[in-house]
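The next part holds the structures, each set out as structure tokens.
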Structure P
Amino acid sequence: MQQILRTTKKGVLSPKLNLSYSLNTKVKIYLNNGIGFHSNDTRVILNNDADKILPKVFGTDLGVIVKPNKSLVLKAALWHLLSEQEFVYVGDAGVVEPSGRTRRMGVDVSARYQFNRWLFADVDVNLTRARAIAEAKGEDFIPLAPLFTSIGGLTAKTKEGFSGSLRYRFIGDRAANETNTVRADGYLLADVVLSYRLKKFEFTLAGENILNSEWREAQFDTESRLKNEIDPVSEIHYTPGSPRNLKVGVSFHF
């Protein structure tokens, strides 16, 4: 059987402009602007004859960094993203198909704190509003676009080679279709990692999902029909997330 190899090439210019100003030693303001591109799926590229395979994304960040003392760093930013083309996963076909223009706006807040020489804490909170531009109100949700996310935790590291971390990650419920009539469930997971470094060897013990939370990993709103059903039903199809588990590892550092 003869194989047909197709190749396509395209380039895009991605300029950036970053400005920052320090009010004093404790406060810094910055403004970042740039043009990038949305990553794409190879099958979409070949099926569309290289049309709009690198849609532009216009981004702006306006933020402030505050360091009230030597142990604490606070950051906050307002941001905006305008994409020329969105990509939506189609579960039945197992492909990503292009759709129209989208706009995302959000607020990011983060904090870093050092309790002492060996103990650190961090937290990040992100709030986002994502909508399709050309669609009618109420039908303009972007499927699976996160609304509220957060990560953070505690990290310890000693001079004797011991280190460990207790971390969480959270994602809230979000729209699973364009009308927000089907919702994808959010989750809260916690992980712990303990390690010891002995010369070039590092021994690690990791506990994942230590709260043993029931959560859904991949989620998609897809039509399906059972044998005794007349009409198909649109509902969430998902991959169950991993339960509580332990991992042991040994690393050798060259």
Structure Q
Amino acid sequence: MAGAPLNDLDGRVVIITGGTRGVGLGVARHLGALGAKVVITGRKPDRLAETVALLETENVDCLGLVADVADRTRSFEVVDGTLTRFGRIDGLVLNAQSFRPVTPLVDVTESDMNLLFDTGPKGALWLMQAAQPHMAKNNWGRIVTMGTSMGLTGAAGYGPYAASNEAIRSLTRTAAREWGRDGITVNCVLPASAGHRAPVAGSDPAREAAFAAMYDDNPVGRDGDAVDDIGPAVAFLLSDGSRYVTGQTISVDGGGIMRP
């Protein structure tokens, strides 16, 4: 948008998958406060309706669409619905992915792997494919994928999740290289905002230990806030201010990636 500040998102249209809770909801609230028009997807109609109602109380211009990211056809329908409502697509935040319990590699099943890859890298790719032609037509687009530092650190028990997220990072780099001349940047955020996924005390000792260790040696020493810590980083990557940043992985985790 000519003449606008480089970090201005006012009027930009952004699709956020998995936008009904956690990181996705926090990002939606932050972007909405900056004037972006947001489209959120989720699998549960009731939760989606509640989230849209919440965003509307915060004066966010939003659209909620029921969608399973593993469904390629539905990804194209989400893009069509966005164009019908707002007439354009400026950004994607590919946040949705299913999760499996902590499982040693020797016990990982085929269904575990299929679920994580179908809803992770494959789900991200389907929506990227659906949105790319519309972004390229305007010679402007911003895509933010979400990954995990567990893919870099080799966290025990998270093999399928970590592997699928490394595939997401790989797709991020390839898309950045292939689509850069179309005015589209593609970057990956590794967020630490896990409070909504923290296990109930006594429910899963292994997972409780993993969550506690996550912040024992964190330089900032706390979990990230989805709205105020993760949201601003994503907003930067969706703005003109990031126009020379692409193909990158950015840890937004209070420095947690540096722990031994």
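Computed from the coordinates by the stated procedures, all read-outs in this text should not be read as laboratory data. Because the structure is a prediction, the values reported are computed rather than measured. Cβ atoms are built from the backbone, for glycine too; each structure is taken alone.
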Comparison of P, Q by mean count of other Cβ atoms within 10 Å over residues 75-82 - largest value held by:
Q
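Given 21 as the derived value for relative contact order in percent (Cα under 8 Å, 6 or more apart), which of the supplied structures P, Q does it correspond to?
Answer by label: Q.
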Distance in nm of label points 7 Å out along Cα→Cβ at positions 179 and 203, calculated, reads 5.9; among P, Q the input was structure P
So FRET efficiency 1/(1 + (r/R0)^6) of positions 11 and 115 (r between Cβ atoms, R0 = 41 Å, to 0.05), computed for just one structure, reads 0.65; which one of P, Q is that?
Q
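On volume of the Cα convex hull per residue in Å³, which of the structures labelled P, Q is highest? Write out the running numbers ahead of the final one.
On the way: P: 237; Q: 128.
Answer by largest value of volume of the Cα convex hull per residue in Å³: P.
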Name the one structure among P, Q that helix-only ellipticity at 222 nm (-39500 (n - 2.57) for each DSSP H run of 4 or more, over all residues; to 500) of -500 was derived from.
P
